[in-house]
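Quick heads-up: structures coming right below.
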Structure I
Amino acid sequence: MQFGSETQPQSAQRMYDSRAASYEDSWHPSYAIRFTSHLSIAPGDAVLDLCCGTGLKVFAAAEKVGPTGSVVGVDVSDGMLAQARQKQAANPEVGKRCLLLKGDVAKLDEVFAAAGLGGKKGAFDWITCSSAFVLLDDPSAALAHWKAFLKPGGRMAIDVPHEHNLRAGAILERVAKRLRVAMPFNRSWVESSESFIKLAEKEGLEVEKFELLERVMGEKISYYSLDEADEQFDKVVNGSLTTKLDVEEFKEKARPLFHEEWAKAAVDGKVAVADALYLYILRKAGQS
């Protein structure tokens, strides 16, 4: 399959199936704890974790909700869900509070219907989505869709990358737009911390809390020279982004454009890369 020819769910499934076995050999487990520590999930709460992956935040939330609460995790990747189900089986006391479902988080009605679960709109105290929101094609539509599944007064917790996070990927997205090639992620709308706030408020969600989370992967801010453009290009196009895809034609066309965009991003000959995410807590109007 040619790079750029997939739908968003197809690309997510391909990328994360390939990473599933080693996904937690990374910064993700420690970050899941950090992310969840900012959430006031209470005993008895009903939580919906979207793009739940290997279940890191599903099971962290399950500890918080206790035996009277529940957590539903939804993901499109069979490989990631298999890892989550292994955890569920290994800890049945906590695992029985959790339900893991496969499906597209942009089509939750279909996901719940396929599982024989109707009436989930207005059912959740919390909806969480971490390290995944910028994979979605239409962020505004996602917020509007998810909002319907919150109880009145319910909350969403969502993180998005800092505009200088994983800079090579963001720059490659600009190149792909110039080539009219679809990317497996959608970050171009994130220009500052205000970008998501405007999005949320447009959908009628109150921004209750905002945090800048730095050193997510344990790194300080880094600076790369213009001469490092090729190295950064190769690193991003030869990773999970393009696993199992025919990418040679894209690479040939994209490399010179990447050099151009890399140079545009530089300040005093250096491109800054921030190891940071923005975390937002949103609240739906009404009383729970």
Structure II
Amino acid sequence: LKSGIKELEFLRKLNEADPDDKFHCLRLLSNFYHKQHLCLVFEPLSMNLREVLKKYGKNVGLHITAVRSYAKQLFRALRLLKKCQILHADIKPDNILVNETKLVLKLCDFGSASYASDCEITEYLVSRFYRAPEIMLGLPYDYGIDLWSVGVSLYELYTGKIMFPGKSNNEMLKLFMDLRGKIANKLVKKAALRDKHFDSDFNFIYREQDKITKNEKVSVLSNIPVSRDIQNELIGNQRLPEDQLKKVLQLKDLLDRILVIDTSKRITIKEAMIHPFVDEKI
């Protein structure tokens, strides 16, 4: 009940701040109590983006024009959240609903949301695959966690594949570093949870399960070379028409700017909204 009341409060605040329904957060139509249960009545929306992906883009993803349109709408939702000083803290394709035509999306499920001023260090905030590195490291976090989740979701919408499918926070950090290189010592130094993942010399303590014996295998890594290439993952060996290729390369650039481990260097919501991927039509 407590989380339901909290969700009600956030939805009301978001709906009031967006009277013309332009910022893509779910509309609450009414609420009532039934046998001591709080019931929330929402606008009818038919499917979430996980289901859309399964139905229309299983393992191959959606068309770049659809991904661009969804990106634009998601950034608008993030802008409203920031205006209301709210962190959603559970953005993923499952929590993004679309209408019958699949053209309009709404961010839903504010059950994990909090005010930006109430952030406490908790390493399991946000569903793991969509969880930003600052949460896992125990660093201060703000609106950038939702932006990270949107970035990872956009990759998944276009490729049909989960970008960072780690089985633990430790493996997630390793996957981030495979893409971005080793996390800077100055960040590790500030991390409240650094001892879980790094030794005193800033080497990464990688815990993985041995594929054969299933025992935990611990490796101390002083260097993590970049072994992933987003551009290659987005394009692969498909031959795209020039206009589409241009959009995909813009998506790659946008992801490069969102998926930055150091939050002070990550693109802002405002900057994301005017990025060429979102701003320029195909």
Structure III
Amino acid sequence: MLRREKGVTLIELLIAMVISALLVAAMYSFFMTQQRTYAVQDNVADMQQNARMALLTLVHNVRMAGYGVPKFCALAPVNSTTGADGIFVSDPDRIQTLPASEVFYAELNSDASQGATSITVTVTDIDGDGNDDFAANGAFIISDGTNTEGIVISNNYSAGSTTITFRSGYILQHSYSATNTRVVPAIFYNVDPTSHELRENGQPLALNIEDLQVSYQDNNGNWYCYDATHSAPPTDISSIRVVEVNVVARAAVEDAKESNFRQPPLEDHTTSLNGPDGYRRRTLTTRVHVRNLGF
């Protein structure tokens, strides 16, 4: 007696192949979704870590601004309504232990005219610890109590020289008299718009930082560089009590599937400066009470 061989029909085989293909497609889709989620979370974590590190360093030095130096030399705002802000803060690490009532600074050897590209100071070791307090590629704040500005020092500066040459592009915006002008070493924070780095005296401090916005509140509660109607920087530095710092970090890698992210407009910016694009962004904001001003 003939018996039929057991097996599957062509239709059954096709059905099995279709089901297998659907399962593989579902697994692949699940894997790709998880992979994308992981990549996004990894980028966001790195971005937030960069922003926190940048903000912590800024907050520490802004809080210490004015330590051991005249109050009107504590800060020098650099405000921009078309790009990232910058800020010069007096360098607390340059001043060693000192009596509470004493302040240190250098004076001008001679008057300095508006437009000058160098100054000559009386001393470079302002706290008398045996170390030069001005350095190549460093910075300083110059002020007569009415006008205050920050300058970046040339990379050709020789330690101990009383003639301080400015980095290319920097000139004095005001004239200063040798009789009442003070000069102190400083730290300059700014964002490089090309490399998207937050820099400290020209050296990378944090990566993938797109914007830095800084505003100031004085002892009467008035805000400066805060919004479109209060965009002017403060002139009386000694009256500053609070500094608001905003750091915008962006992802290192652009999202291939999203293209509607924008840089948020902050402080005196009324519109987004970058985007739409595929870069996710995070903004961290804090207000710092400047300890050495107001006492």
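Things to note:
- When semi-axes √(5λ) of the Cα gyration tensor in Å is computed across structures I, II, III, the figure 58, 19, 16 traces back to III.
- Of the structures I, II, III, the one that 7.6 was derived from, the read-out being mean projected area of the Cα convex hull in nm², for residues 83-186 alone: II
- If you line up I, II, III by distance in nm of label points 7 Å out along Cα→Cβ at positions 91 and 163, the top spot, with the largest value, goes to I.
- If distance in nm of label points 7 Å out along Cα→Cβ at positions 11 and 227 is computed and equals 4.5, the structure in I, II, III: II
None of the figures in this text is laboratory data; all of them are computed from the coordinates on show. Everything numeric in this text was worked out from a predicted model, so none of it was measured. Cβ atoms are built from the backbone, for glycine too; each structure is taken alone.
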